[in-house]
Structure I
Amino acid sequence: MQNPYLPYPVRIDEIITETEDKNLKTFKLVFLNPDDEEKFSFYMPGQFAELSVAGKGEIPIGIASSPTEKGYLKFTVNKVGLVTTFLHSMKPGDIIGVRGPLGRHLWDKLKGKNIVIIGGGFAFTTLRSSIVYMLDPLNRKNFNEIHVIYGSRSPGMLLYRDELAEWETRDDINMHITVDGTDDPDWKYNIGFVPTITEQKAPPGNPDTYALICGPPIMIKFTQPVLDKLGYTHDHIIMSLEMRMKCGIGICGRCNIGKEYVCKDGPIFTLAQLDNMPKEY
């Protein structure tokens, strides 16, 4: 039986600096052992993994790649602490560890539905996984309309800019990109906070439409009333929580909210589930 605390060794294959402040980098990782890659291959968008650096520690990070992207994993890492700062100093060819996949997903609810993805800032990482997964030729037929509302402080802080431009050209996804503000005369998309653009661009709620939200707490706080106004029921609003997750398997108890463990019972919850949990998030 696989030791749940034992990470798989992976090699850093490529590092992409995503934002103009250089604090967000995407790491493309390749498994050293084919058997390990096979064991990890059954993850779904919304799940996470623990990235580990020998002698430094490990951190929970949402998986930015889609299970339809074979041969590698992607994680977009924000430089905020000891482990992430050390990761940012590493180079292609260096070896780190990946433990997972961890957490659960709710994709069994979403087939045949309209999907509205709402993301802000760094939290767009796992939403990228969802978009790539749904747009895969083998999966696109399983979903109806796809709307994406994604915002950042400024154009230079947007993640995955090449992919955003590519998705903009497609006729099977509705992209609504926004920034809080900009003086760039060439900016051709929206200007405004994510909740405002959501009210303007999101389709009304109905039994065939689900909203997937991931972003900073302040964005979520002001987006929820907008979705209420648009008629989304709380069982059709899916959120990803960020808590202090350590072990990743519900043993250490650091991420519990009432009787739920974010690492094991989440990090994906419907708002209806959150309504019945202590307000600790």
Structure II
Amino acid sequence: MEIKIGCTGWSYQGWSGTFYPKNLKSSDWLKYYSQIFSITEINSTFYKIPSQEIVRRWNADTPRHFKFTAKFPSIITHEKRLEGVNSEIFSFLTSLLPIHKKISALVLQLPPSLTFDEAKPRLEELFDILPNDFLYPIEGRHESWFTDEALNYFKQKKHCLVWNVVEGVKNPMPITSNYLYVRLIGDRSISDNQFGKIRKNKSEFIKNYAQKLLQISDIPLVMLMANNHFEGFGPATANSLGKNFGMRELIWEEKKQKTLGNF
């Protein structure tokens, strides 16, 4: 099983001086992040389709082996609810051309109000036009996505239903495809200005979650993304996950400085 662990984004002011060196310019954050982690989920694409100039910079700032996943823009998933989105799909995919070879997956995070029955025919149309170049994990948040009917459909189509840990969603963690996409989101009780250190220690939950994943033997790829809202500090959550999988601890510059300061 290949396990790739990263964070949902990299551009957070609260990481300056805790993950990023304090004097590092924000324009160099992705370059630094990609020296520590091998994957990230681009959260900003949910809010706006990026310009190719920005995406070319992402490509230039990351090594050849680095991988991206990206959320579909909200105009596709939330505003238009997957209906009549051909133009937006084309614009989105075109914008990502500079990092085409570095993209592992494009994530369809759907609104809590969108039921499986409403989305099903639209997904059929969507997958008729989506290229086979990427994986397309689907994150349903309405309870109807976890019924037997929905899960059988996902297994038949070999679509991955995202394992999301998010407030208000009871996800039974089904296996519906030959890979897993996991998003540790949490709730909104930790505000943006508190990011940068662990505010809620969920180490026991992470340990148990990792043990459940390790019991799965026939899945070749698992992608896990840690959000700041889960514990308060995405890189530390990702690090905790990795250590529970027996990976080496990730050490970034600010952690080195704190360690040296303890002697």
Structure III
Amino acid sequence: MSVHVIDFHIHIGLKEHWHEWVHDYQKSSQSELYKRYDELIVPEKFAKYLKDNNIAKAVILPDICPITTGVVPNEFVLEFCEGQDIYIPFCTVNPSLVTHPELEAKKYIQMGAKGVKLYPSYNHFYPNDSRMYPLYSLAQQERLPVLVHTGSSVFKGSKIKYADPLHLDEVASDFPDLVLLMAHGGRGIWYDRAFFLSRLHPHLYLEISGLPPKNLLKYFPDIENNIDKFVYGSDWPAIQTISSNIEAIKKLRLTEESKKKILYDNAAKILGL
């Protein structure tokens, strides 16, 4: 099976951006980043690395989570993505650090961000908090997707109660045209809940980064009856190589059409490609 891939979940940052426990976790994944750091932190060389592994587009994520993972500034991600057509930069907002999340997001959208990533369990807020509603309204108006961390995390300081996919039911109901993605698919204890919600709301998707692809049919046994809602993400650099999870998906007992939807088609629709 030969198919181009859209990776909806890539973290880029300098070593000094992340806390030591983040490095420990990524190293435990035997991430290739640490073997080729000086090469892969260069925008042009990382773009080549992705293209060499059949990645057609890559969503690049910032990280403003000082108490859990560290700070990869929005400005860093936007600058990293400049001039490389493979990259799709997202911005992030930490509502604990700004008074008006929507104004912060608007600033980076005007600078070129093509979506928003939210980290409820890292920044300690509920996604259906009224403070976030002006941001959702902005994203809906601008037709930009919002990627929301759901499920568990291994990092110090994270609180899983904020990452329950159920909180997105209210958001999806109140913003029916907003494209929302549940990053990590409710990982750990909420797979069924995330799956059900994705079927209930037409613009609510399951993004599967951070899940061992070989277990997808275990987590989501009815996946092919909801295949239009699954979006691939690697969660680089928390994996060994950029191609390892892709190859695992290709080996699943799914139709070739279903694999193509997971790896490319569904994300292409969301991103308007």
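If you rank structures I, II, III by mean count of other Cβ atoms within 10 Å over residues 211-218, which sits at the top with the largest value?
If we compare mean count of other Cβ atoms within 10 Å over residues 211-218 over I, II, III, the biggest value is for I.
For structures I, II, III, calculate mean count of other Cβ atoms within 10 Å over residues 67-74 and state which one comes out highest.
Largest calculated value belongs to II.
Computed from the coordinates by the stated procedures, all read-outs in this text should not be read as laboratory data. For clarity, every value in this text was computed on a predicted model and none was experimentally measured. Cβ atoms are built from the backbone, for glycine too; each structure is taken alone.
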